[in-house]
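A.B. asks: The structures come next, written out as structure tokens.
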Structure P
Amino acid sequence: MNPNPAAPQLAVSDPPLTALELPHGALAYSDEGPRDTPALLAVHGIPGCIRDFRHLAPLLTDRLRFIRVDLPGFGGSAPLDDDVDSFTSRARVVVELADALSLARFSILGHSMGGGTALVLAATHPQRVRLLALVASIALSRHRGLGLPPTVFALMGRLVRTPGLGHLLLPWMRAQYKRRRLPGAETMNRAEMARQLRAIAAADFALMRRSVDAALPRTLLAYAKDDHMIETHVSEELARALSNARVLAFDSGGHNLQKTRAPELARALREELGVTEA
């Protein structure tokens, strides 16, 4: 639903996926925009997929190469457990995609839990990252959308695959997804739910804190004060830790700013990357 009925409807972009065979298995991505322009890689949250950026893409691709990736186990990418279980492994997979596309330098945007992947990637490959953009990102401490400690999600990920017990847990987990306004739970089977829980359990706040202390590239941080998943004080803590970041603090916009605040976010990205209209 359009949060502002008076605002014009945004264009959307749903390009075909390309499958790239990497050592860990198939990785799905989309690639839009001129190849001779700065590249921006977008990483979705959990749950999520390439479609999460369908409203943002049309506002960027005239002057930017916009590459969206399905993280391992999501969308069209292979569900190898080793690549699901940590921010570090997800960041490695994104770097492998950049290598396959011959991107010596690129920018990285992470939404929600994808912000953890983006931050860790930027901290470990600062010489390759031109801009780090964190949108409604997981931060340095647990937020209400996570609800329980990551270790509990890991345990539930094991239990939901247990015969008998898993069938009892699945309806409860679906209800938790619905309460948090997360899509797709009603069609998930036990194996898919287990993978999602393992991916959520990868939230590593100690690693996030180490990463913000690294020599990070230029950073853009965007959050909304009415985000139903991440409290304002959690985002403000991240903003303070990223003392040199440009901060966009919206009064409204919810958790999916890449849709509800797409024009403002696109404008800031273009400004940071020096590709504003002539």
Structure Q
Amino acid sequence: MKIPEIAILLATYNGELYLAQQLDSIINQTNKDWLLYVRDDGSIDSTVEILKKYEQKNSNIIILNDSIKNRGAMNSFIWLMENVNSEYYMFCDQDDVWLPNKIEVSYLELLKIQSGNTLIPLLVFTDLFIVDESLNVISSSMWEYTHLKRVMDLKFLLIGSFATGCTMLFNNRAKLCALKYKNHALMHDSLLALSTLVNRGEIKGVSDSLIYYRQHGNNTLGTSKFNNSIISRFTNIRKVLRINYRYFRFVHAITNISIFKFLLLKMEAGYKIRNVKCVDNFLE
């Protein structure tokens, strides 16, 4: 199926261990109508050499140069959004593996919510396989593993993000909306989801797991299993309070939400998942 070209945005940093597997999984997609744009954040391992070898062999892989290094993951993706123009975009992490039909399925799902209207922000995200360093499956559904499936009502984007960046496909209008609020961002994916919501866009979660989300010791971001124990709640309370306060400031800056409404939504989400600690997983 011929579709408009999709810009895949890849941010790398010292990713030599798993990068080739990720690049191969993109090259082997059933849909070939994509360009992969890569920004490296100052790697000191062989990441750049690996990228250059793939760029030489694949005309649809493009390494972009940025004079500033060590921007970090979020700002690397924001820089890529600012410097790449396309009709559609996907985020890509350096250490995951995409299933062969990831682009194709995501695009078909986006078409269902687009309905000919490209003037509104559109965002599709999917579930993920959670795997270990060797791609052995830990869980076939991150949504079930973290219990986030219980709170996937769009209103809960006001208290935490459940749309994982590396699963997203979004249109140019969604990108432009997100960039308006970039100075308030906590992470690029929560920024995309919230800005699409507040600009009356369409957001759709797809229950298909289309990516192997690798968990290893060097993850910049990762996920953790739902834990209902009292010990877990107690030991994580300071972290939970800190993250929730930061998220409130982020959402308030964009939506002007009151602390009262924020806390009410937190309590409702906590009731649904029967564990307030699990709300912390929104940000992981």
Structure R
Amino acid sequence: MIILFHLIIFFIGACFGSFLNCLIYRLAEHQPITGRSFCPRCRKLIAWYDNIPVASFFLLKGKCRQCREKISWQYPIVEILMGFLFLLPVVGLFLSRKEFLVLGGQNFFSDILEILRVWIVYFILTFIFVYDLKYMAIEDVVLLPSIGLVIMLNLFTSPLVDFLAGLGWEAKLGHMILAVLLAVVFFGGQYVLTKGKGIGLGDLRIGLFMAVALGHWSALFLALVVSYLLGAIISLFLLVLKKRGLKSEIPLGPFLSLGTFFTFLFGQGVINWFLRSSFR
């Protein structure tokens, strides 16, 4: 039963990955996000049996049934990634306590809210990664409502770092405000100093999302350090390979997403290790 439950969660995540692919394409093409899926090349509607996440891509051998044009590998990769990302918080709560998702249990509703919060964060981070990587832009119609929704969910769910556990919503809100201030100073300062040439205002809005998603200034600081280290390493690697020049524009959003993912997965351990090492 547990394996079946996990497979269902993976499939739900893959369905959201399919929706994410559709959302990315339609926003970029300035099309309505509602309506049935269609092939972007021949424009013919896709039947439901050709629109099953992950499976349909391989059954169709990566080609549209109608026009036989190749389907981008972005579609199955994002679907598989979202499937595993949706599994992560579920497996984590299963391992942390036996009474996870027991109907009527003491933690049932807080577990549901926590999973929803993490799912939303992972969905938006993946959206930022793919959209900014492809189009070097960010869509506020997705990002801004997500910031408000995550703020509300944060007040009623568990925080990222241990030393916030057990605090009330007022304290959590206070820590989020400090994280937001750090994001504004960090990204806003870069924008002013470079006169908008180093980073754009879209990166500032991504920083605000990172702040409310992580919920604490120390977690945001770690995410920024990891993000900029990754950006520097990969940029240097591209320069050595002559894939980019010194004046080439490289989107920052994918690195910010990766840094936030890292902090969600390993930040608690890194922060606790740093605190133990610093105060021995």
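Nothing in this text is a laboratory measurement; each read-out follows from the coordinates by a stated rule. No experiment lies behind these values; they were computed from the predicted model shown. Cβ atoms are built from the backbone, for glycine too; each structure is taken alone.
A.B. asks: With mean count of other Cβ atoms within 10 Å over residues 33-40 derived from the coordinates and found to be 16.0, which of P, Q, R does the value describe?
C.D. replies: Computing mean count of other Cβ atoms within 10 Å over residues 33-40 on every structure in P, Q, R gives 16.0 only for P.
A.B. asks: Then there's this: One of P, Q, R was used to calculate helix-only ellipticity at 222 nm (-39500 (n - 2.57) for each DSSP H run of 4 or more, over all residues; to 500), giving -23000; which?
C.D. replies: It must be structure R, since only it matches.
A.B. asks: One of P, Q, R was used to calculate distance in nm of label points 7 Å out along Cα→Cβ at positions 193 and 209, giving 3.3; which?
C.D. replies: Structure P accounts for this read-out.
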